[in-house]
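Structures incoming, each one as structure tokens.
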Structure P
Amino acid sequence: MSSDLQLLLAFPGYVEPAQRLAQHLGCTCQAIEVHRFPDGELRVRLPIEQPTEQSTLSQTDLWLFGSLTPPNDVLVTVLLSADTARDLGARRVGLIAPYLGYMRQDIAFRPGEAVSQRIIGALLARHLDGLVTVDPHLHRISHIRQAVPLPRAVSVSAAPALGDWLGRQEPDAVLLGPDAEARQWVRALAERCHRPWDTARKQRFGDSQVRVELPGGDWRGKTVVLVDDVISSGATLAEACRLLRQTGAARVVALVTHALPDAQAEQRLRDAGLEALWSSDSVAHHSNRVSLAPLLAETLQGLSAAEA
């Protein structure tokens, strides 16, 4: 998707990061109105009022902005917004979802389970012309287009932005991925900020029950940064942190792309001895430290240049 005319429409809760992106792009950003009825249904209204605005839309690439969290509400908002934008005459409609939900269930682990990655990915592809996301939870496929079959589906890594920030914040730290799935993130981030790294091993027994085994090495007196793509229940990071503190680590902090912990998860991390949790602004959270606006703007400009 590309056009000389671009418009960002932000979902509730994402107006500020959308505005930061709009400033980098030099385009307009407006808020989508979402009303919840007493029975839970959503009413969506796009900020398009005048017939002249509708005619301008025919020359415009319209981008919806908002992460898929809470996933069910935002998914419905995406579908209603995308089809309404088309009804109003938008030339093409894309979604910028820094955090893309429903990606973790990529196979049926037990008979009868829905493979949500494939199902939701196909649903999004039917309603959108483009997708930009950051560090999606992909482990058995190599590209986001395998999950969301769109020619203009793009995933980018937050590692450069996070690595640059961490290099300034903790120049002497050791980086540790809490499990093998985090290997790609911790390696990319460590290479960016030129720090040593390793990964632990994990066994999961439920949503919040895990067993972690640290790699060999001397952690005494060290500052350790736990690195992962997403934190939700906090169980894995908490267990890794507990073990690191038991083996003598002086400080343990965590840096993630997507911060989704609830109050219980945050308390679990504090109880384990985690000193601080830091994240990108992919999801609004008090741990946000790193803006993704420059990265997203560069990605959108790259799409535009590729289609010029």
Structure Q
Amino acid sequence: MHCLMKNPSFIVTSFLNFLTKEVDNLDNLFLSHTNFLSSKFLQQVLSSLRNFHSELTILVQKLNLPIGEKWLDEYMDETSMLWESCHVLKAGVSSMENYISSGANIASLLVNRQLSSQVIRSIDRCQREMTALQEENKSIVETKLIQTLSSLRFGVNKENESKFNKYNGFRGVLCAMRSVSTLLLEILISGLVYFLPEKMSFSQEGLTCTGGYQIGANLHRRMVEGMIRFNGSGPGILLFELQKARFAVDEVKMEVEMENYSDIDEKVGKLKNCFDDLKCGVEGIIGQLDDFFDEIVDGRKMVFDMCSNR
């Protein structure tokens, strides 16, 4: 067994099997969630992305890669892409905080039985926050993320079979990572920042094969089906908790405008719970992203130090 662990092809195959198994687990988790793109599911997607990065860094040590070769540049490029994409993800998620604050203010006014005119103004502000949030996040995706993801997809597709074994198979591992990372990042972007049907690979056929491995094909297919079933593949931020909060605001506004206060307490309770759930999900994702930034920095330093010390 010890000899097998030293074999580069065994190490690479084990890593690809790990990727396949983890993405299949995400696919099963997706099936078990009745709420499309809930914060709980998206946190698990982000957790998987972090695990893949961690395992990739460990793999670099196991393969005993040659010093002075291009693989180090490619590893740094891969981690830079993750760093930049996750910073944009954080910007998109953080922009929800004003909307959450506006929603909490509506609930507070209603609990304290403020005048309906004050409540309506507060609801209007909240709805304007939603419009601004959608526009800002759409701009973020169009200007900062789409080009990165498009170049990633091109980078995977241009590789040919003869290059997969380069650097003891490390080139093939990077191709697999780019394919899987692109899929997971597009899921996160669609839920947390903005979904643009014409730009995402969910509107395209198939998924890149990597050295005989077609990783994430089932999850990709289910995402396509989910977009059609739950959103009609239309643009927007698809996070379940955000959509639920938005509908709760619309319900309360209709009740207040009609001066129907018979079940307003129930509507306010629902509104408060929706925004509490949204706030909790957003805080959990931001916390994970901050931890991921630290892990990327630590991983890059470890790999660089490993090369310097040889």
Structure R
Amino acid sequence: MTVKISHSPEVQQFFKEASGFQNDQGNTRMKTVTHRILSDAARIIEDLKITQDEFWKAVDYINRLGGRNEAGLLVAGLGLEHFLDLLEDAKDAEVGLTGGTPRTIEGPLYVAGAPIVEGEARMDDGSEDGVSTVMFLHGQVTGPDGKPLAGATVDLWHANTQGNYSYFDKSQTDYNLRRRIITDAEGRYRARSIVPSGYGCSPDGPTQEMLNQLGRHGQRPAHIHFFISAPGHRHLTTQINLSGDKYLWDDFAYATRDGLIGDIHFNDDPEAAHARGVEGRFAEVEFDFQLQQAPAPTAEQRSRRPRALQEA
């Protein structure tokens, strides 16, 4: 026998009480969202016949997920962060906003306040010299008309050769592989860095635990994150996944999109290396960005998502 009570007047009234609708305090928006969550959760419990053991195991999982600070990782791995991008794309299409470099997920590892440099930056602290491959990254930022945007901010960050990010990896120096570059008069940015490695979810963490239950891996290809902004233009959150990586089109976080592949070219010519001021093999990546006009001043700003440290 299947017992369902979630739609009964008594239970619906109970959920309204639990959501705070019987008082005039608190936040109306939060009450509405909470009521929807409670109602939908009750339907899931009924429709899928969730047992008490399964319910409390889920509660324990949420506790462990928060304890490991992996909620941001899980929403990427389950495709919810990518869904937000798809939703924004659909909203843009509905009002005729097209063109420009595609958006994609931010991920959970941005840190505000990276050093600001004009035109060109060295991003690495030299700690992986002899282990890493030097990477020269450069490109141009333009507006929707294709004209260069001088004074745009290219805020970029990526992992080291172990797939780890500074701040979260305490063995790295502050802001290693993180910079904000102000484009020159021709809208160009240039960075000397190192070729990043992809990474995988911690094998003993709750995100990988969930992915295991789904029969999925938790690997990401080598990639570079970007925030691109300029006055009067829409803020762009995006990243490029580097060509040739095993997981290029099998990114567990669903960040790879057409138009966001960074072609990486390796050079073993000693004369070319000498001309670049390096020794041995080096790599080069060129990637240009095109911004849209901001339909409103608020579009010039990135989302208010909570991030490490304070917003700069």
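With semi-axes √(5λ) of the Cα gyration tensor in Å derived from the coordinates and found to be 42, 24, 17, which of P, Q, R does the value describe? Clearly, the read-out refers to R. Match the computed value 2.9 of distance in nm of label points 7 Å out along Cα→Cβ at positions 34 and 298 to one of the structures P, Q, R, and report its label. For distance in nm of label points 7 Å out along Cα→Cβ at positions 34 and 298, the value 2.9 is produced by structure P. Among the shown structures P, Q, R, from which was the value -10500 of helix-only ellipticity at 222 nm (-39500 (n - 2.57) for each DSSP H run of 4 or more, over all residues; to 500) calculated? Derived from P, not from the others. Here the criterion is relative contact order in percent (Cα under 8 Å, 6 or more apart), and among P, Q, R the highest value is seen for Q.
Any read-out appearing in this document is the output of simple, stated calculations on the displayed coordinates, not a laboratory observation. These numbers were taken from a predicted model, which means no experiment stands behind them. Cβ atoms are built from the backbone, for glycine too; each structure is taken alone.
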